[in-house]
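Asks: Take a look at these structures.
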Structure I
Amino acid sequence: MIDFNARIKDALALASDTKVFQFGEDILKHAPDLFMENFPGKKALIVADGNTWGAAGEKVWSYFKGAGIECRKHLFGMEEFHADSIYSDEIGAELDEFPSIPVAVGSGVINDLCKLAAFRHNVPYMVVATAASVDGYSSSGASITVDGAKMTIECKAPKVILADTNVLASAPKEMTAAGYADLAAKIPAGGEWMIADLFGTEPIVPEAWKILYEILPEMIADPEGIAAGNPESVGILFAGLTLSGIAMQVAHSSRPASCAEHLYSHWLDMTGHTFNGKLQSHGFQVGVGTLTTCAFFDELLKMDLSEIDVEACVEKWPALEEEQRRAREIFKDFPVSELGYTEITKKYNDKETVRRQLELIKNNWHEFKKELRKQVYSFDKMQNMFSIAGAPTCPEDIGVTRNQMRYLTDFVQLMRWRINMLDLAKRGCFYDRLVDGVFGKGGVWEC
């Protein structure tokens, strides 16, 4: 049995920003004490929305007032909304008028908005979690939409995190299932980090890898407990999500926690995707991306890349200008039409670099393939876990067709500078084969 408290203690010792993480049953009442210990003499700005105010915000407000802490509240009245910079600016305006420490009472959106506002005002902040729904609580970046473009803005993570497992377990089950899917996404993301490490573009940071990946399988091993809303199981999930964020702090990058699977979600966010009139959660969108990347890994691991004709691939490798034209054509009707052009320009490699990368794959494939098999889960295994936990098991569960998923894939390969599995396929001249294996006849997303 893993001692999660010991793991968290070790992780906090390495974290750049987060210094206190307290979680357990019936600990919401400790919020004012934690605040006064870590922000002595400071005022508090309690930020929540209609849902999170009822889940914990009203009690936190009462506890703070009872402890004599001078505070204000900022409540967002919308039923659902994304983390748009305009809302962070609202919090910033409140901080200008009432200099204080933000206390984010909520989950992904509220936390990201407070994180950005606190960072721009050069103050630390505290978060009181209301759902085990995302890994962004403890990450050193805010996932924010700015002028229609979804981006990760480097910010300081919260200094203090408090999570009452009874509050977490009382959250809507779909939010917990979304958090489960977001944590499970690290399985294929880790495989893609291994590819980037072999290429030398983003080397694995051993300390960050140890914090998250050594115990990741154990943290997602109880989908039944997640479905049942068991406080202990939900608490372990939240601990895993928090460790994921701390791993990002240690790596000074979101690389430990995301890769291609998250880009499917970003595309859907940036195009305003809804299903049955509702925005879909980050975790559910990432979950469908996770299943897709697991399916890609299934296809990749069927191949023998030791037989790649490196010189033939290098000969076919396009010039930067060709890639830029391709990106502009694909993104021409996208809300942020220059995104693909900008990102492919950042991550483009010349022919000599591609030759070296493919030689590394070719010469190390048999051992590397074994290591990948240890890291990634098959599509069938991941889909079964999602089914038990209550997470999406197919694109249609979030209102996306399989044809749309195939269409999105070409965007995913281009929309971030970070090397992913699709970049390996482009370099090795098996992109069409890989994608057809998933979306073609007989594929798991046949369309």
Structure II
Amino acid sequence: MGSIRDALDEIVVDPTPLFSKRVQQWAPGAIRSLLPLESLPGMISLVAGKPNPETFPFSKISISLKGSNENTIVLEEKTLRDALQYDLPGGNAELIKWFKGLQKRVHGILETNDWACCVGNGSQELIHRAFQVFTDPGDPVLLETPAYPGVVGFLRADGHQLVEISSDADGLDPSNIEKVFSNWPKNRRRPRILYTVPTGSNPTGRSCKESRKAEILRLAKRFNFVIFEDDAYYFINFEEVSTKRARSYLALEKEVNRETGRVIRFDSLSKTISSGMRLGFLTGPSPAVQKVIKITENINLQPSTTTQFLVLSLFRHWEYPGFLKHCAKAAEVYRRKRDAFAAAAERHLKGKATWEVPTAGMFFWITLQLPPCIDSFDLLSTKGRESGVLAIPGVAFMPNGQKTCQLRASYSLIAEAEMDEACRRIADLVDDSWRSDVELN
């Protein structure tokens, strides 16, 4: 991984030596690569096969916002001509500008040409493409474990070696990372990517302490790997004092290592604005972002223009303080639900299970106290359905498929009465498993 030194004596890491072989085979899209030139003064473009907006059947889109003021956002026909049209593969230029401003405001990074943002149809799409940029099929990948199964699924399909990195109540364990690299066979290619969900991790609800993030950043520099920071729950944080919240890897990188370029950050609007609009954005070193965009322009051309315009109109109405205020309100909704679920678990599961109260996000990670011969998959897939309670067994979050006594319980949608009944039913399942074990023995 190369580097250059700028005037402020800060090292900007060049990620290109870590790029995969497969991403080198992607050529620029013959049409999409020319689209930015259409805006040059005096340019007559015969390039894109764009439909004539006169044929679009919509005259305006109007959306009313919640709240006492009943504000309405309207995309009139002039704006709608662009909102319903093809756009750039990396995302709408004005929306990207807004996202870059958010990253500077929230994470304190400076405006330079060394980093960039791009938009995707949800952060999941961007994560998948970033893995294509940095890995070839079969390569080893470090995964925070328990791990988000949405990533495990496509990595497993590509035949990657999934290297589990354990976590605990303080988040990802840096000593485990160091141990993995120190014992790595010299004749085998080392992992180039560490994937982690550092805030309100899915499935555990854990958040990584800032001191651990600093240690992990130092390890990234020492062992030359890139951190994929999937921070979908960053704004669903239950720490009321913002100064006590751990800063992001993106924010810490320069301070810890006196360099930038080893962090690829993924943000999502699904948890704060709308999951159905499918919008996420990636922030990282410019060469990596350009490679992600190149894949997009060859596969699905671009993220949805219409949803980008709707979100951009909302953000212009709110401005940054309004967006952050909305996120704080959303976090408070989930905080109340977390507290209600914790109370229900305390009433029914004490002595039958253990759990950590999540610091962010939407999930409880519950360890059931089961007989040695029973795991949570067996219990939930048979007796759970019969008892009328659904939860995801822990094996779904284990990259290498080992059985566990854990389950993930989501509290984002259910009412308090349902939380109480769900915990009671889970407690009954634990009791039944012990009765069955006694009968068998």
Structure III
Amino acid sequence: MNTKTQKRQFVVIGGVAAGMSAASAIKRSDPSIEVVVLEKGEFVAYNACSLPYYISNVMPDHRQLLDLTYEQARQEYQIEVLTRHEAMAIVPAKNVVIVLDRETGEEKTFAYDGLMIATGGVPIALPVPGINLPNIFQLRTLANGLEVKQYITEHIPEKATIIGGGYIGLEMAEACRTLGMDVTILEKFGSLLGTMGNDVTQLVEDHLREQRVRIMKSVAVNAFEEVEGKCAYVLVDGEKQRIETDIVIIAIGVRPEVALARGAGIEIGDTGAIAVNAQAQTSIDNIYAGGDCTEVTHLVSGEKVYVASGTVARKLGRTAGKNFVVPGSYTFKGVVGTMATKVFELEIARTGLTLMEAKRLGFDAITSTITADSRVRTYPGNQQIMVSFIMDRKSKRLLGAEMTGKEGVVKRIDVLAAALHHQMTVQAISQLDLSYAPPFSAPWDPILIAANASIKRLSQ
């Protein structure tokens, strides 16, 4: 057969956000390209960020988390999806992937013209005695979520211990409280939510305590004590304290899964994740990567960073797919680190650099914090929003922002994310023509009030 008439083959390793985005982008751009997605698990194209809401029954059916089933991928998009197929090795010299069929134990070989690595991240391990007890869980995949929910349904735990005070930890604290459990959060460091400012984190901690969540900060987990085959106590502070528990959720972060890439000789960046360029190419031209296994450029700091984010994964997947079809046609410049979550009644969001991060990078960084109304003060439902700006004294640029409040936070942080993308000064932000109507904002929006306060702070 004349090789010029053969269809091009694109193989994707990993069938969740980045992988399925790459596959979809290719089939939309050029349906003639044959696309195969290899997924070692049972599910593809699911929304992992919704797992806490599935567990708490806000989204009671796991199928609500699925963007696409593998049957739909095949029938509607002509994407060949092979679940329970685990890539074991990439051989760039031969343009093949060695794959294990986990159902049959058979080893298979898949040839490719282009390859996408979307192996994601894996939960950071907690190497302490008792870690493998059956009521200790890490939450990363839909399969993990099904296990947690099944355990809660069958055993009806009364006391939950959440290890880690980041986004997933706080969301799972709410989920367990919603299900009627007494909840304790154990955080290794001195505050929740990483390096966010004290003004915001103190409000979050106060709100958690109002919801009867116990918070223990600056504590180290030493062991899990077994009673009748299950974890009954979490031992902390040199085993001086014993926290009684019926279920443990470990949420201390993720690390990039790069073993396949490293084994193929692909460059790994300083963050420990796969290095890619603006076209999502790795150090091997016909191999792309995206999602929680890759590093990206932070547009404020200019540094490479590791950001585990569903929206970033989808953008990198789309970038990879489009560039395989038409090389150099699409670029992804980077991120500004925008994140948001909801904890009980409180919305929490950030974008850009925190004060600690900005100072570490050498900026002459200062902060300004205000509290303002989310709507016209006398309009029903008005709530207070706290807004913190982090800015550079020298350039007067906005470097980052943090917000919290019971409404109106998340979409406002997106305005400031856009400002960071365009390197706006706080003076320029103060001149933004933002919408006003009593149900949505006061005449002076909290963003504008924060910008004006920041101008004054910079002049001091």
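All of the numbers you see were taken from the coordinates with simple rules; none came from a lab. Source: prediction; values computed, not measured. Cβ atoms are built from the backbone, for glycine too; each structure is taken alone.
Asks: Which one of I, II, III has helix-only ellipticity at 222 nm (-39500 (n - 2.57) for each DSSP H run of 4 or more, over all residues; to 500), as calculated from the coordinates, equal to -12000?
Replies: Working through the options, I get structure II.
Asks: Given 4.2 as the derived value for distance in nm of label points 7 Å out along Cα→Cβ at positions 219 and 275, which of the supplied structures I, II, III does it correspond to?
Replies: III
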